[in-house]
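Listed below are the structures to be examined.
Read-outs throughout are calculated quantities, based only on the coordinates presented, and are distinct from any laboratory measurement. Just so it is clear, the model here is predicted, and its values are computed rather than measured.
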Structure P
Amino acid sequence: MGGEELLILLKGAPKAVATSQAESIRAAIEAQEIEVDSAVINVTASIGVASFFRPFTLTATEAISKADMLMYKAKESGRNMVVSD
């Protein structure tokens, strides 16, 4: 989306599946050790998951905004977690 943010769409995935996939991505990122100037750093991810199903109660833009808001909620709640609607 911009800067360090990205968007992943899981077409047809129920919320539980999307949340599980987001948690798998979060855990995989956390497990990586990155070496920078002989120092090992760990990276974490804060992820927001918003549902977007028929009948659509949100527009695509609203769903993206909601996921963004949930991502910021994850950051405010301690980071390195998945928050869903």
Structure Q
Amino acid sequence: MRDLSPGSLKRIVGKAKALSEDLKDHHKAHRLISEVIEKVVIHQDVLEMRIRLPELAQLLGTETGSEDSTHNITSPCKLARRG
């Protein structure tokens, strides 16, 4: 991971806050999410979300700092039948 100056971090956090406000608007949220999320996979016991790093970095006005083009986020889950 590369070192960022306090000014750079402040700018990135400011852009992230602005993006979080955009997520409150359905049309903006749909556009942002479809740009950043490559794929969501629901397994039996895990939810996996693949994030496009270059697109996220561009939205935040920074570089990825990584050679990887995606980042996987996983979270344990339990599927339950409803209704």
Notebook entry, point to check: Thinking of P, Q, which structure, once percent of Cα pairs over 15 Å apart, for residues 31-70 alone is computed, gives back 44?
Noted result: Q
Next item on the list: Have a look at P, Q and say which one yields 1.31 for Cα Rg over 2.2 N^0.38 Å, as calculated.
Entry: Q
